[in-house]
Each structure stands twice: as structure tokens, then as C-alpha cells.
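Asks: Each structure below is given as C-alpha cells.
None of the figures in this text is laboratory data; all of them are computed from the coordinates on show. Predicted model only: the values in this text are computed from it and were never measured.
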Structure 1
Amino acid sequence: MVSMRLYARFYRSGSGAEPVRDWIKSMSKEDRLSIGEDIKKVEFG
């Protein structure tokens, strides 16, 4: 079975703002770790 990696990227506006990344950074450490695990599943699936 061939494994393909999908790269997760955050939206970045023309001015360089990354609202989704900023929103995640505002969360508790526990929530950030949980979301990070989900992102890792998508990237390395």
C-alpha cells in the first residue's frame, strides 16, 4: 500500500493574518494538543 501525505495549511490573508492559527493558539494546552492530533491524522492518515 502506498502512503500519501497530505499537507495541512492554515488560511493566510493577503495581509499575512492567520485567523485559524490564532484561534487555535488562544485555546487551552489540552485543546491544542487534541486538535494537533487531529491535524496529524489528516496529514499522515
Structure 2
Amino acid sequence: MLRKGDLPSKICVGCELPFNWRKKWERDWDNVKYCSERCRRSAKQSA
């Protein structure tokens, strides 16, 4: 069992804040770039 502090983390491309691994990203963690749907949408609108 992993503790919350032991989970991998990344920096969000949209807001540049760190975010941690989530169970729903288990199969696709290598391709996750944004911490939330809101960051993903705002990054695509500004591009």
C-alpha cells in the first residue's frame, strides 16, 4: 500500500502547479499533461 506522499507527481502544463497521480489515470499516466479538465480547456483556447 502506497502512502499519499509516495505517489508520483507532475507539473501541470496549463497552470504550472504540481499534481499527484490518480487512480483514474493509472493506465495513461505517461500521457497526462493537465491537472484538470479546466486547465486542459483553457490551454487549448489560448493556443
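Asks: Comparing relative contact order in percent (Cα under 8 Å, 6 or more apart) across structures 1, 2, which is largest?
Replies: Ranking 1, 2 on relative contact order in percent (Cα under 8 Å, 6 or more apart), first place is 1.
Asks: Sticking with this structure for a sec: Of the structures labelled 1, 2, one was used to calculate P(r) over Cα pairs in 5 Å bins from 0, in percent, giving 5, 21, 29, 23, 13, 6, 3, 1, 0. Name it.
Replies: So the calculation was done on 2.
Asks: Now, a different point. Here helix-only ellipticity at 222 nm (-39500 (n - 2.57) for each DSSP H run of 4 or more, over all residues; to 500) has been calculated and equals -6000, so which of 1, 2 was it run on?
Replies: On the way: 1: -15500; 2: -6000.
Source structure: 2.
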